[in-house]
1. Work out which structure the value 1.30 belongs to, where Cα Rg over 2.2 N^0.38 Å, for residues 215-326 alone was derived from one of 1, 2.
2. Just checking, which of 1, 2 has the largest value of distance in nm of label points 7 Å out along Cα→Cβ at positions 263 and 279?
3. Looking at structures 1, 2, which one was P(r) over Cα pairs in 10 Å bins from 0, in percent calculated from, given that it came out as 4, 20, 31, 29, 14, 2, 0?
4. Quick check: 0.75 is what I get for FRET efficiency 1/(1 + (r/R0)^6) of positions 199 and 319 (r between Cβ atoms, R0 = 30 Å, to 0.05), calculated from one of 1, 2. Which structure matches?
5. With distance in nm of label points 7 Å out along Cα→Cβ at positions 71 and 303 derived from the coordinates and found to be 4.0, which of 1, 2 does the value describe?
6. If helix-only ellipticity at 222 nm (-39500 (n - 2.57) for each DSSP H run of 4 or more, over all residues; to 500) computes to -6000, which of 1, 2 did it come from?
7. 1, 2: which one has distance in nm of label points 7 Å out along Cα→Cβ at positions 79 and 359, as calculated, at 4.5?
Structure 1
Amino acid sequence: MSMERPVPQQLSRPMVSDLEEFGAAVCEVLHEPGSLPTAALSESTRLADQTTFHIGGPARRLVVAHTEQELIDEVSRADNDGEPLLVLSGGSNVLIGDDGFPGTVVRVATTGLSAEVSGCGGAVVAVQAGVQWDALVTHAIDEEWSGVEALSGIPGLVGAAPIQNIGAYGCDVSGYVYRVRTWDRQTKGYRTFANADCQFGYRDSVFKRATMPGSPTGRFVVLEVSLQFLLGTLSQPIRYTELAHRLGVEPGERTDARRVREEVLRLRHEKGMVIDPVDHDSWSAGSFFVNPIVDATAAASLPLQAPRFAQPDGRVKTSAAWLIDHAGFHKGFGDGAARISGKHTLAITNTGTASAADVLALARRIREGVRERFGITLVPEPNLVGCAL
């Protein structure tokens, strides 16, 4: 059967004072598709207000696109005028330079969800790019659509999920993407990608690699993501050992999906990875460096206690957090406005007054220290706009 309904747009951020309410901490702000005003210039062009880092200078022009057509129109206008373009999808995986952005920034605020549900085939759910990712996870659990419960609490929008191939606690979104509908800036037309066409990799996809000259936004602007879920209240097999231990199950076992969400939110909170306006440990872009994937020779040169995860191509993934910590950069490290999180070694945080320059200076120090100690060069995970490492 087919059904269309609005989807909650924003979760109230779980607060540090009430862990027991994590599973119910949902503030539903519902918008019927087509009921929102047309695209308009934002009153403020300060990009620090648009990112979870709370860092970034002004945009020359900042516009909010509430519908798919508005998003296409604004992208096309900037491209036709030869103007720099940044499509901002939640602002949770980006560091914007202190000088801001000398072009148009389009903030995606599109809404809407439709689902095709089959008793034997599961649910294929098409979601507009501007829907909050965590609101979708909550909605899926409520509807008994199983699959992405381990991705609870990840900030940002649905449209960014396939670009980065978001993942956490043994789950990657690539395992559930059915198709991605995009606007091709090069051909100026629609293009739809099946899962295999997306060329997913570790925090990677064709959408991330297909760049446009002089633009931080790539060739393909994501309009809608369709995900395929199984039906039921049980989670998918728990693959992450720490999460399995917290849930009291063995790795590979399944349990109630809502329990998984609640435990994942607790874990993320303990690591400062749940957005909380009063907790500066969450003023970040999440993990600042990706876990390195190295060849067998480089892996063999690492200390015996270094984590190693064999990859299908024969290479080995190791832990960036372990490398950083064992290079002497511990939780809370830093003597300025930018510091390593007191809860998670991989996160560089803004303690309240940090600039992009402060964050980059600390990131360079960490990168150089890891390279000197282990011979591995860490790669940043957030998009760097108007700045460079």
Structure 2
Amino acid sequence: PEFYERLRKRGISNNWMTMVGQGTLREYVVGRDDRPATEDEIQQMRRLVEEAARQGVFGVSSGLEYTPGSFASTGEIAQVCAALNHVPGAVKLYATHMRNEDDTVEEALQEAIQIARTARVGLQVSHLKALGKRNWPKAPRLLQMLDEAHAGGMAVAADRYPYSAYSTGLSALFPLWVREGGTERFLNRLKDPSLQERIREGVRFKIDRLGSWHAVLISGVNLEKNRWMLGLRVDEIARKLAKDPFEVVRELLIAEKGRVSMCGFGMSEENTRRILSHPLVAVASDGTALAVDGDLSKGHPHPRSFGTFPRVLGRYVREEKLMPLEEAVRKMTSLPARMLGLRDRGRLVPGAFADIVLFDPDKVADRATWENPKQYPVGVVYVLVNGEFVLFEGERTAKRPGRVLRSLT
């Protein structure tokens, strides 16, 4: 509640809402170690979910490829999510970055469906994908699984961004056992000579799925001495330094204390189109709030933070005719609003909140590229939030009409 009030008093340009993180709960209650939660700990996490639901969160989210949330069992997560049912009027939704997105992606999706079904909540699969060329043929089956769950009565959807590369922390290339226990223990393992061959083998497994080190682009560092690496592929950096790519990554993570971001080129364009056009898939950036200057302009980010929605409207709708304009708009508005239980948003109807984007369908396009990602799109003329202009004739206004949205209000 204190953070909600701080946002309200400060004023925000856009609407803001949140979920409660399963990994955050687990770290708070269980810690960072790889062990089962006790029954008492599960009950404590359930009580925290109920408290968060009463404060207005929009469900439970998870990132099961990241520690410590990854250490939870299927049953534990289902029990935690089920606590949403104890708060009348709460949004009952489980949104997940699944446990795996490559070799066992089908099993990971089945787990997500099982969790939602057991907990009696809706399911939102974040940035649905099949990573690695050997796994690209699995995408049709993933969509079929969503269709089957939907046909069985489950409130289920997924989302996807219009790019064939993802973005995450560079540490995600390392096995879970290397990352267990938090950043300090992770870095100590990277420095331990006795563990290097085992760690190298685990990283090699991930790189084999991506194809090569050329598929890994460095997108975020903090130290000035390392900024020259931004926007470069790891194999390019290794050649410049005359070092082994694994050693480049290991030393960079140690120097940056684990805080390095990457983009991974591991998806196919065919699957990007297939997933984006599926009726149960919304458009979402999976990005962060960035700007072309100031504090929010640091790094060399994935272009999705600047280009996702205009890219769909320009490239996939206008140029490639992948879907009708109306369907693309539905995927950006009423579909996510429905999954989140936002009854008064996401549609242009009398009585709804006036969150409106006016764009030129003949001109709207993304300009953000891998080489120069920090570029605003073109063709977006006006943006209204709760009936007030935050973008007028392509220029930002100083207004802050955004609201903190709560699920129980």
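1. Numbers: 1: 1.36; 2: 1.30.
The structure behind it is 2.
2. Details: 1: 1.9; 2: 3.4.
The maximum falls on structure 2.
3. Working: 1: 5, 22, 33, 28, 11, 1; 2: 4, 20, 31, 29, 14, 2, 0.
Computing P(r) over Cα pairs in 10 Å bins from 0, in percent on every structure in 1, 2 gives 4, 20, 31, 29, 14, 2, 0 only for 2.
4. On the way: 1: 0.75; 2: 0.10.
The read-out was computed on structure 1.
5. Details: 1: 4.5; 2: 4.0.
Clearly, the read-out refers to 2.
6. Working: 1: -6000; 2: -10500.
Of the options listed, only 1 reproduces it.
7. Computing distance in nm of label points 7 Å out along Cα→Cβ at positions 79 and 359 on every structure in 1, 2 gives 4.5 only for 2.
Every read-out reported here was derived from the displayed coordinates using simple, explicitly stated rules and does not represent laboratory data. Predicted model only: the values in this text are computed from it and were never measured. Cβ atoms are built from the backbone, for glycine too; each structure is taken alone.
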